[in-house]
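Participant: Structures for review follow.
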Structure P
Amino acid sequence: MCLSAPAANVTFRPARAADVPRMVDLIAGANLPPAFVEEYLDGFIAAERSGEIVACGGVEMYSDSAVIRSVVVDEAARGLGLGRGLAELLMTHARDAGATDLYLFTADALPFWQQCGFVEVTLEDWQDAPRACWQYQFISQNRSLMPDVHTMWRKA
């Protein structure tokens, strides 16, 4: 996979180990947890422009379900459609890996994910396999600390 967004001079590609520090900075800068990026690196996509990572996102597979995570676009690259491009690529990656259901958490991007076909669900609506996700584990055990987090689902 190596797709480009010609108008933005951006190339989407599988993330590499050398990308991890920049992706962690992007993720943390968006007030998202930059945890377990290296451990799930094979599910991450990087968007690169002029040799710099300007966006990233990942997918974690759990049996026939996937959890989309850490979709972030650098502030200087917003408005170019990179978030939508990443979301589409991650959903395709998950489907190609056998996912039939997609899940995610969001605090700030609810309308974006709704436009991508996701609907709000409860934690109890999650299938068993993706409940092993570290995000699910943390949020389900700390609901009172995260009242603004939305749990979302869609068919893959």
Structure Q
Amino acid sequence: MPRIERTADIVWEGTVARGAGTIAAGSGAFSGLGYSLATRIGQPEGKTSPEELLAAAHGGCLTMSLASELVAAGTPPGRLEVACLIVMDEVEGQGHQIIGSHVDLVAAADGLDDDVLQAAVVKADESCPFSTLLRHAGVDVTVAARLA
């Protein structure tokens, strides 16, 4: 796989407590995603947060990795449904830290049984760069999978 580089552009105006910002993908895939401290720690009100973007990144990466592993196992996926929950909490002496990433997968594929799915999930998790990154940072990463 070639080296991959992607960018995002962020604009923030004001203090952290009263300010707000926008996030845009360098690719143009999305732009103007609003975020603020109030919507980060309270109700999202249609805005995003760094944690939500991390959940999307981890879940998206693991999904692609699992699709590859299922193809290698001879059971290409028909549909994968994935949800990722990122947990940030206060860690004594360290401030707020990402402490968990919990991924739930539901897989549908012709001929797929639970043993093959679970083996593919282990391999997918081991080869997912975001799972590796998070684990190296001391984050509790869990992945649960079931058949559709």
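Participant: Out of P, Q, which one gives 10.8 for mean count of other Cβ atoms within 10 Å over residues 26-33 as computed from the coordinates?
Facilitator: The read-out comes from structure Q.
Participant: As an exercise: mean count of other Cβ atoms within 10 Å over residues 50-57, calculated from one structure in P, Q, equals 18.8. Which structure is it?
Facilitator: The read-out was computed on structure P.
Participant: Comparing distance in nm of label points 7 Å out along Cα→Cβ at positions 58 and 90 across P, Q, which is largest?
Facilitator: Looking at the calculated values, the largest one is Q.
Participant: I have -7500 for helix-only ellipticity at 222 nm (-39500 (n - 2.57) for each DSSP H run of 4 or more, over all residues; to 500), calculated from one of the structures P, Q. Which structure is it?
Facilitator: Clearly, the read-out refers to P.
Participant: For volume of the Cα convex hull per residue in Å³, for residues 42-105 alone, which of the structures P, Q scores highest?
Facilitator: Q
Participant: Tell me which of P, Q gives 24, 16, 15 when you compute semi-axes √(5λ) of the Cα gyration tensor in Å.
Facilitator: Answer by label: P.
The numbers here are math on the coordinates, done by the rules we state, and not lab data. Bear in mind that the values here come from a model prediction, so they are computed numbers and not experimental data. Cβ atoms are built from the backbone, for glycine too; each structure is taken alone.
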